[in-house]
1. For which of 1, 2 does P(r) over Cα pairs in 5 Å bins from 0, in percent, calculated from the coordinates, equal 1, 7, 13, 16, 14, 11, 9, 8, 6, 5, 4, 3, 2, 1, 0?
2. Starting from the value 22.4, 68: which structure in 1, 2 was Rg and Dmax of the Cα atoms in Å, for residues 46-133 alone calculated from?
3. One of 1, 2 was used to compute relative contact order in percent (Cα under 8 Å, 6 or more apart), and the result was 22. Which label is that?
4. To which of 1, 2 does the computed value -14500 (helix-only ellipticity at 222 nm (-39500 (n - 2.57) for each DSSP H run of 4 or more, over all residues; to 500)) belong?
5. Comparing distance in nm of label points 7 Å out along Cα→Cβ at positions 30 and 110 across 1, 2, which structure shows the greatest value?
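Values quoted throughout were computed directly from the atomic coordinates according to the rules given, and no laboratory measurement underlies them. Please read these numbers as outputs of a predicted model, since none were measured by experiment. Cβ atoms are built from the backbone, for glycine too; each structure is taken alone.
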Structure 1
């Protein structure tokens, strides 16, 4: 699905580039770069009429950090990689303010390996002595396709060429899915019911983040 999403966005970018010169005004489109909660990215926007248009982009970023869940400290890595295809509506003729809706295709994932705390792992609220060679890991991943709604500024179909600013503020919706894995010897100590309960505990925690905030700022060139 994620490969389909990136391909769909790339195809949309190509179609937009080919279709843009057919517009009945001199503005062709925006090439833009941006950064924010989706990472760093590049995109293209094209007009459909003087008051609506399309844009698509690809964003990504990665960072390692520690986080705590269920009494365990994880050495984690945040992986952001997404593409999006959006429809823009400009309700105020004299303004670059816009309403935006679309689809976010993503491969965003947070994963981590737990480090024993005082020689123990905590599973479903109970501390178990960490046997030699034991391990525990968890990951959370957003759905491959998420709807997006938001407000924005920039990409307005205008005849003036040159540099401009872009901004987006919105939310994408999708319930992250959790995977929790422990080594066999640790699973035997805790029991399958406690391992399953710990996975559900983590799932309950990450489900609070089903609304993914999107805040992106960037610069564009009108041509």
Structure 2
């Protein structure tokens, strides 16, 4: 799945950075076979937040890059959604565009996961003052100003809440766009227990809020 996803991305975008976050399957070998990408290996699993920050830090070294995309490699996201988001942000005053499955559509999402995600959205909107319909969507497009100021410190899945808080604190101009999220067999297997992960997101976000005070 990882290889197929990257091949599809490379058909449309030449600058691809992949973070192998301490994988224990064949992912590292698969990435090594794709010469067109830059692969960075974490020796141990540090979590999605840390992986994203590693990718951003590396990409920022190229001073010519204007826009950045976070894109899961498990087949959940669609390349056409990325194209639409990039078309929208170019030439606009928008700093960051967030994908929303609840403005768009989902495939194979359980009712329990939807319920928990809705709770996370309400909590995030309440604590940040933002008005979002999907706060834990991994598909984002943002400009260099955002990339330079994100500084993600939450290593695990709760990094998404940290990103929304940073949007609020820095007063970035943001908007959402509809996207399609497909929960593949691989993505469900990779997350082990997606409903437990969603509960952990709520707990970690609340803990982060408390420790910041």
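1. Computing P(r) over Cα pairs in 5 Å bins from 0, in percent on every structure in 1, 2 gives 1, 7, 13, 16, 14, 11, 9, 8, 6, 5, 4, 3, 2, 1, 0 only for 1.
2. Working: 1: 22.4, 68; 2: 15.2, 44.
Checking each candidate, the match is 1.
3. Working: 1: 22; 2: 27.
Here the read-out was taken from 1.
4. Value -14500 for helix-only ellipticity at 222 nm (-39500 (n - 2.57) for each DSSP H run of 4 or more, over all residues; to 500) corresponds to 2 out of 1, 2.
5. When distance in nm of label points 7 Å out along Cα→Cβ at positions 30 and 110 is computed for each of 1, 2, structure 1 gives the biggest number.
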